[in-house]
Structures are given as C-alpha cells and as structure tokens.
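Where a number appears in this text, it was derived from the coordinates with a stated rule and is not lab data. Here the structure is a predicted model, which means the values were calculated and not measured. Cβ atoms are built from the backbone, for glycine too; each structure is taken alone.
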Structure P
Amino acid sequence: MLLAFHKPYGVLSQFTPEPGSRWRTLAEFGLPRGVYALGRLDADSEGLLLLSDEPGLNNRLLDPKHAHRREYWAQVEGQPSAAALAHLARGGIAIDAYRTLPCRTRVLEPAPAVHLRTPPIRVRKCIPDAWLSLELIEGKNRQVRRMTAAVGHPTLRLIRVRTGNFPLGELALGHWRELSSAERDAVFA
C-alpha cells in the first residue's frame, strides 16, 4: 500500500510523540495500521508525505543513486539574485561534512496560490519575500532551509509539492488517500 498525505505545519513525520514536544504526530490522522513515512518532512515543513507498509520502498525512493526528484516550494526572505539561484543550482553547498548535489531551481512568478498557514509566517514590512521551486534528488536534514540560508535567503515556509512525477495536487490539508497503480508508477518515474 502506498499513501499520499498532505502534512500540515506542526506535525512530526512519525506516529510516536517525542517527550516534551509541542508538535502533533501522524497518529492523529486515522492512517492505516502498519504504515510508516517514506522519508521525512520536518514539523515546520508542509506538503506531500508518502507512507507505505512495504519494506524496501524507502531506499528505492530516497537513495540519490535512484535520482527520484522531489520538488519543494520555498518562500524565502528577500529577492534572490541570478547569482544566488545559480549557486543553489550548482550544488556544493556545505551541510555539515556533506556537499549538496546540483538541483533545479527557479523563481515562482507569480507566487503560487497556497493555503494559509496557522500560525502565519513572520512578515517584515521592509524586506520582501519570494517563492522558489527547488527540485532535489537527495534529502539531508533540513537541506532546503540550509541551502537557502547559505545563499542569504532564509526559508520562511517550505512545502513539498511533488515526488517523482506525482504531485500533491488538490489533496486537502491533513487528508490522505491510497495511490492508484498509475499514480504509484508516477512516484517512481
């Protein structure tokens, strides 16, 4: 079974709460028993989270050697220059002892129509923001946030909108559904 879940802000990508954590868990959303998250989205990130009860899918989906693309929309502080976008795309940004792989990146103009977040992001009257699309084949801890910060544009909001060729689409926030065989194929395309 392969499920798509539209993970809200403030939800951990796990079923068991962490001691003393203020974050909610996947246990609140009526998901079938025995499924687990394929990869993670941090509690402060939103969007498409895939879950399965099938062993081996995690490696098949997340190992960079398989080059499965994941697209994120990042609302960042400031207006990134062409040089900043080129730096993101080129890769080589240091994350601890790791250097990021090249990725695809572009400014989303006009800004995408996305649901309102609760709580809303901080807004600074004198500093504009922009929406970027980043398409990665890897997923290190807080990678997109660390990449945008490294080029001078901290991420304010992060939404995963696609895995492989399967988009989040119109799946309602906090809802999940099982993927059809064609949609499953799109995930691994």
Structure Q
Amino acid sequence: MSESTELDAFVFARRGELLAVPAVVLAACGRPSAFSIAVGLPIAFLGEAVRAWAVGYSGVTTRGDAVTAPALVTNGPYAYVRNPLYVGNFITALGFAVAFTGENSSAVRTALITGALGTMLGVYSVVVPHEERYLRSTFGAEFDEYVAAVPRVFPRTAPGGSQQGTYDPAVIGSAESRTFLTFGAMCVALAFKALNR
C-alpha cells in the first residue's frame, strides 16, 4: 500500500472523528440567535433527511472503517448524485453552522462557517476518491457507466443511468443511530447556548 493510499484509508477510517472537530468548535464558540436557529435548523434537518434517504438504499455498510459495497447502488438519491450521504452531511453542517453563529461578529461567523465547511471539503476530497478507487476496482465498467451518467457532487435534476438497489427503511435506525445521537447532541447544545446567552 502506497503512502497516499495509507493516508486515504486513515482519513476514511477516522472521518467521523475528523468531522466532529468543527462541530465541537461550533458548539463551544457559537452564539445562536432565534433568527439563526429558525433559518439554520430546518436546513440541518433537510440534510439529515437526505442522508437517511440515502442510507435506506445503501444500508449499514456506510458505517465501516474500510470501504465496502456488496453491490453498486444507483437508485433513489444515488440516481441523482453519486455521494448523497456526503451532500446530506454538508447540508446538515451548513444548517448547524448558520444556526450556531447568529450573534457572533461577522468575522467570527465567517471563520466558524468557513472552518466547518472547509474541514468537510478537506475530508471528503480524500474520502470520495478513495471510495471511487474501490468501486472502480470492484465493479469496473459498471461503475464507469455510473460515473458517466451521474455527477459526483452537484445533483442532476432527473435520475441518470440505470437504477439498481431497493429502499429498506428498516436499516435506517441501526445504520444511523450514531448520526442521530450526534444530531440530537448538536440540537441540545444549540438549545443550551440559546437559553444561556
């Protein structure tokens, strides 16, 4: 395994911890207002809904420390964008960044939002190519056809390519338990900060 591949695998395995850093910084340094919460929290819930929709198709394999995929899922949100989990995470992070920073100065608000979203971009700029190398080596031409039909980050307006995979809402609870706990903790921290400002 090359040095860059080892680093990619490390970032993939630790992506949750790496992305927790900006969340902790937001919770510690943010100063929410009623308006910022009213704007940001619905955005965060929208992001989590996108993520839950994607997990209903991809299942519990998304939680592992190593890339794995028993099948190439191209249905549901995967027919619009290749990385709906990460798009959902980015929307959620944007929502919380807005919600937490309503009463921060413009400079601090900009630094917190840019830092949170920049960290995500940095992590995903390593994670996504790492996953794609695995998918290409596992599924070959099938993955290449999918790549040609569906964009990596910015969703299509209509489904692309052939759709395979089925939606199973039963997996969402077990696959997303850690995400739901994190989301809930952020909501509690937001409420605490809002009530004690």
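When volume of the Cα convex hull per residue in Å³ is computed for each of P, Q, which one produces 119? Among P, Q, the structure yielding 119 for volume of the Cα convex hull per residue in Å³ is Q.
Suppose helix-only ellipticity at 222 nm (-39500 (n - 2.57) for each DSSP H run of 4 or more, over all residues; to 500) works out to -4000; of P, Q, which structure was it derived from? Of the options listed, only P reproduces it. Looking at structures P, Q, which one was distance in nm of label points 7 Å out along Cα→Cβ at positions 33 and 153 calculated from, given that it came out as 3.0? Traced to structure Q. Which structure, out of P, Q, was distance in nm of label points 7 Å out along Cα→Cβ at positions 81 and 105 derived from, given a value of 1.3? Source structure for this number: P. Looking at relative contact order in percent (Cα under 8 Å, 6 or more apart) over structures P, Q, structure Q comes out largest. Consider the structures P, Q: one of them gives 14.1 for mean count of other Cβ atoms within 10 Å over residues 25-32 as calculated from the coordinates. Say which. Computing mean count of other Cβ atoms within 10 Å over residues 25-32 on every structure in P, Q gives 14.1 only for P.
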